[in-house]
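Before anything else, here is the set of structures, which you'll find just below.
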Structure P
């Protein structure tokens, strides 16, 4: 039996149309559509928020689900299901893999997901648990990515089926692309971006906000290189600079290894940090393979002692008779303990894949952030204007509430009441409806006061938002301050050490290559250090710390030299590169990380001390020196480069230098203070400059038995103070003081050189000398002999008044640096 056909025959008027298409054109067009889809919708991150669509959809959906950091955890399967059903119509495996990576602290420098459960291990040695077992919620940093998203800050677009709306980009309160990096393979292109330190990236962004024309060299002072979540040591910085300039470059990263005694008889290599994306299992497997094939000698055993409490700890025991450092070099060469990282900064800008350098990445982000803050301000201003409109309408009604109630009661219906109110009080429809909806209990006298206060507040807030929208400067200041707040809350210390070569840390090599400006500081306790901060420290409100009183600070360059003037009249050269460098993030000038000056000047005698630091700039006005016997000298700046030690004054027997200052202009005032409480102030210009061997001239006329205890130079244009502390000659010691006084410097008149000066403190009973004296720019900072902070008395306008008691003895006082 023949099978009957079920096909419906075409109608009689049907005209068949067949299009001839060139297969080459069809394949080319289809392939380009596919390639664009992969590039735009899957593989490459957006340069604005640093996210691929899957990551953006996960973060956005978690925010919509209310999975805030302060809320409880939910199953990851629930998040994956919501993301897949509403926004991302792809495999649940790809969504879960992306979610897992955002929760791994060894994959993300600033994780965006707070995971609970097994989310895998370093190097993917152990796979994460299935999504039905793990739980998650947003991390605090993810909240910053979606902050103000409901205030019309970004554009939304329909999802894959048009039933939902999703953001095309997130507001991104910090530069996520640079901070967390990205990797992906598209069609014909790929991206591979390392992570960076949040505080460093934000510092560079804020500098770019203030100085839009900043060059790459300047930005790299803030972002010297990547900061990977697993730490390690980056070896070779030329590739990093290439990547920051062109978007492409390569660097090598090494494991962090130390040589320790692992047993009573053996030394071992202890690995505490591995290259990015390398796990201990991979290293152990490769070592065992090399040892088994006789390609690696000297290894006795390998143990993985990693745990949650101590973190990564891989112990490689070395056989007796082998040098651990030599074995380590072989491990770097043959195992994944040293890996290459190829930077390829490809990201989407306006939907187009571009290769971007450091400055371009920051500029794209900042342009996005300016747009977000501008739109947010417009939205908030609109909301406040709408509220102000209602408040003003209600206040109009409250002025004649009896008439309002009469009109409402005499109306036939609400429509008539609304119409009569609009006509009677010239209100808008919105205001009238709000009045009709307001209960009578809200129309009291107290509520009127509240409404007037709210009106004034709304007007002030609207003016503030208008100022932001009308001024590009205010907008930039707001964005910069918000970035600073993020850095303060979420910034942390750098994990990855940057090294120019295998044996030279970044701090040493950078000095040889760049010779950057710096400052050399000397503390009151004799500690030396250098800092890359060339601007004065802002000590206003800064918390005091030990060794924070800086008695001398001079500008220098990292590969340059400075001079140290001693109490015996010698000037000794110091190589700046040898000095320890303070962290660039230091907020206050504490030299706790400095080193004793005796480590650098081995020729100092037992009773010889360094009184000041000076540049060796022969174009300066030179040094001003004051001695204990009242001699003053201006030294002609003549510092032959072939001499490590120079004589700057010929001292008389028994005399010594009590103070020295490098003059900046030559118009400063020189100040002597003696132990019998006399202060002499005269102009530096009256002192004739002399050659280094000269003995100086009379500076102050001393009374019998008196001596100079303080000498300095002060710019008369600055706000300065004088500190004196009295004691007794029988117990002359800066730790035994009775009273002290702080006086404005302008209370002391200028006198002639070689005169006796004026009284600077009146002695009380039991006092017959000054134990400590100082004059210099305000605000003054004091320290005890140990370097611990000490409090100063309140200023006393009387130049010859008596002092007040001190809570703690003061050994040294200095001004701002």
Structure Q
């Protein structure tokens, strides 16, 4: 018996409010995900969504430039770059006559609500249009082009703005739509250039976009392990040519075969003179012993290609929230919706523009420190970090064998052991690189432990060199090796002996639950009482694709695994062109459903099965009936994602067999277990940056504990955008059977979003997503 789904089918002919959506200015990957979410959320709320094509030009031209959209009109666009609505900069809209024509064309369709996706110029135009709306309609009535009744029915215009810009140049939001994908494109190029640069001992100068904002250049430099970077917010002073040449020569003398310099297209010196990539290339060719530099200008490739997983699920969340906002607010100033710590933030456009202008004003006033701070905390901190990460240390050997003194205070250099523990997570190597490079600045020594906990017990340690770890940041896997083993009593005693013999001052573990539990064992008061040598800081850096660790909203490796899953799901969708199919795809994650939940949102899965939610036979039967019904109505693909521990009884094989039985000859059913491909691959830009921040935070915590003489076990992470240190003990570290997972993870609240925008027949209510309202 088929379910009664007619009442939940979205309709474009319902007499609800009309809403227009447009993309304007430069395109950015992820715009289509936002458009899709706007349209489908509007339909689920009973509104009538319209596409405004070619930016504001479609509103000015009218006719085919404005057309209604249905559910299927925005199907299959999540993985498409650019914007399916088209985008342009409309000169006519800059005039009052053009805006009056736009108002006439919109109001004739009943549109008095707009979701505008674009840069600050597009959003400024939206606010001016909103303010003029009553006057424009009055002028149209006076000219006989509009009925008075229509004007009275649409007295005000409501506008919600989403920032689509790869430059990530609007203040008030952590990330703009497209910035993450642009970083993916840049890092793909930098990683590729590294291999050819190393082959020939060559220097590459890479120019990236960013006329006024150095975000892409700086983040690419940190994540890509560049040796120098030039950005508008931190221009070099007089004599920069000599300083850059000396810096690169020192890096070459330290043993680096490949050198990478990244230049933002808007880079200048402190006098405001442009510094181009060609200028830097000529400088390198002249100063580095006749070595010819190679200049690569990436150009618009940074704005192209498939969007990353983040630029699918976050614009989906933004589009969902923007639609709710614009349909619920009758009259308000144009509001920008952004993201702060994975929650939606609402910011009046006027304030967002003012904060953005503050950066340019600070640069013009040559207050570059203020400019970096105005860009955001992450930008300012990584700008400071980069200088340390790329500065070659004094590599002269110490003939006495004693610990060298540090410049700041003359304290003895510390010896810090680093090891991996737990499952593999892309980005582990990036954390070790950041640890080694940061410690080298203060003369501290980092000893790499080969083979995880057993290697530490066996004393298999060696000092990691500054040049040795140069290319580790972009490498997948774990160069030091990792194991899922906890220390037994004999190994604890052996580790204590190694700590004494190697004169270790601290231990840093990079890994998952096993790393946390190892740290808890080594710092247990009874253990330390038996082995006083273990009275030292033991700090954990969270790294696991499952993203199930306490004290951290996101773990190193989870973003890379998510992108791997989404890439696989894109290929699965392609197979639907051959025949009608249901795919049941199993992801990793243990007892945590993060990968399944977020990949389902990013790939548009109709159903996601999570360990956090108890699956019943009634729900499974309803899913099978709904699936069959949609295939009867012409569907070609139904995508179900199951987290590996979603249910002990309803396994991937059981789900496949149930759906096969229900489908009969109507559709095929295929299952796909992705397996360990999810913990392979090179780390994404986000995981490299997160690894860098957390490794530096770990060193800071080691320093704090040693100075305060309060050693112990803890983990460092980021919670709600702020650095967090969580002591390890029984309340935090459990048995390893899934109880390490935070009780209410932030991402679980996004379940409703997927239900609303992915499955037209779901009965989920349209509920507000977690929002941090900033007015």
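Which one of P, Q has Rg and Dmax of the Cα atoms in Å, as calculated from the coordinates, equal to 27.9, 94?
Numbers: P: 36.7, 143; Q: 27.9, 94.
Source structure: Q.
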Structure (P, Q) behind the derived value 65 of percent of Cα pairs over 16 Å apart, for residues 17-120 alone = P
ask   = One of P, Q was used to calculate relative contact order in percent (Cα under 8 Å, 6 or more apart), giving 13; which?
value = Q
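Ranked on Rg/Rh (Cα atoms, Kirkwood Rh), for residues 65-368 alone, which label among P, Q comes first with the largest value?
Across P, Q, Rg/Rh (Cα atoms, Kirkwood Rh), for residues 65-368 alone peaks for Q.
To which of P, Q does the computed value -9500 (helix-only ellipticity at 222 nm (-39500 (n - 2.57) for each DSSP H run of 4 or more, over all residues; to 500)) belong? Could you put the intermediate results ahead of the total?
Values: P: -9500; Q: -13000.
Answer for the origin of the read-out: P.
Read-outs throughout are calculated quantities, based only on the coordinates presented, and are distinct from any laboratory measurement. No experiment lies behind these values; they were computed from the predicted model shown.
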